[in-house]
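Peer 1: Next come the structures, one after another.
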Structure 1
Amino acid sequence: MDNEPQSIDEFVQAAHDNAIDKGWYEEPRTFGEMIALMHSELSEALEEHRNGRGFREIYYEGEKPCGIPVELADTVIRIFDTCGHLGIDFEAAIREKMTYNATRPQRHGGKKL
């Protein structure tokens, strides 16, 4: 990338522009399809873990980077693309949610997992 993104909004736009350039929006996509693609990237990260890969390990299959960090990056890229497609101000949503989370009590909700 010539002009590297600096803000979350710029990453959202760059991810969405790349998806458009690569033809991923030549046919309509449903919201469920986009969520499933995000989910599949997380499943791939879990599979890397099950295969004994380290949390910080990046390895290559030819020129393609692989590993848990890469699959997590793929998840975020899919989220960025979806937000760009749907016109979601993701940076504002993150800021709002993090501000709210800071007000929550210790281990809120009482869940065990």
Structure 2
Amino acid sequence: MLIYKIFRADEWADLQAHGASNGAPIDVTDGFVHFSTAEQAAETAAKHFAGVAGLTLLACDADAMGDDLKWEVSRGGALFPHLYRQIRMSDVIWSQDLPFDGQAHRFPEGME
């Protein structure tokens, strides 16, 4: 199963440059890297990245993260994937720009 992480340009650049990252400031504060499922990603973007351009969407394989990934109750009582270690470049299956069209972020078709 693919899970998704939204990064600002500087956060994505940091992961690429160093091969691993503690994530965004909220991830560092909370002690884990926040991810979303395909169904949760658009709401995550609207809630936490409203109006922000220059984002990158990362897709990662949840199964490959093993026991470091925990599914925990979060927004609205839904289970969200939380990674209790750094995110690594080797976790990233694909990445692509997440454009903002002035109203909402445009996610790629066919996200699973």
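Peer 1: Of the structures labelled 1, 2, which one yields 32 when relative contact order in percent (Cα under 8 Å, 6 or more apart) is computed from its coordinates?
Peer 2: Derived from 1, not from the others.
Peer 1: Where is mean count of other Cβ atoms within 10 Å over residues 24-31 largest, in which of 1, 2?
Peer 2: Max of mean count of other Cβ atoms within 10 Å over residues 24-31: 2.
Peer 1: Looking at structures 1, 2, which one was Rg/Rh (Cα atoms, Kirkwood Rh) calculated from, given that it came out as 0.92?
Peer 2: Source structure for this number: 2.
Peer 1: Also, I was wondering about something else. Given a computed value of -19000 for helix-only ellipticity at 222 nm (-39500 (n - 2.57) for each DSSP H run of 4 or more, over all residues; to 500), which structure among 1, 2 does it belong to?
Peer 2: 1
Taken together, the values in this text are just the output of simple stated rules run on the coordinates, not laboratory data. Since this is a predicted model, take the numbers as computed values, not measurements. Cβ atoms are built from the backbone, for glycine too; each structure is taken alone.
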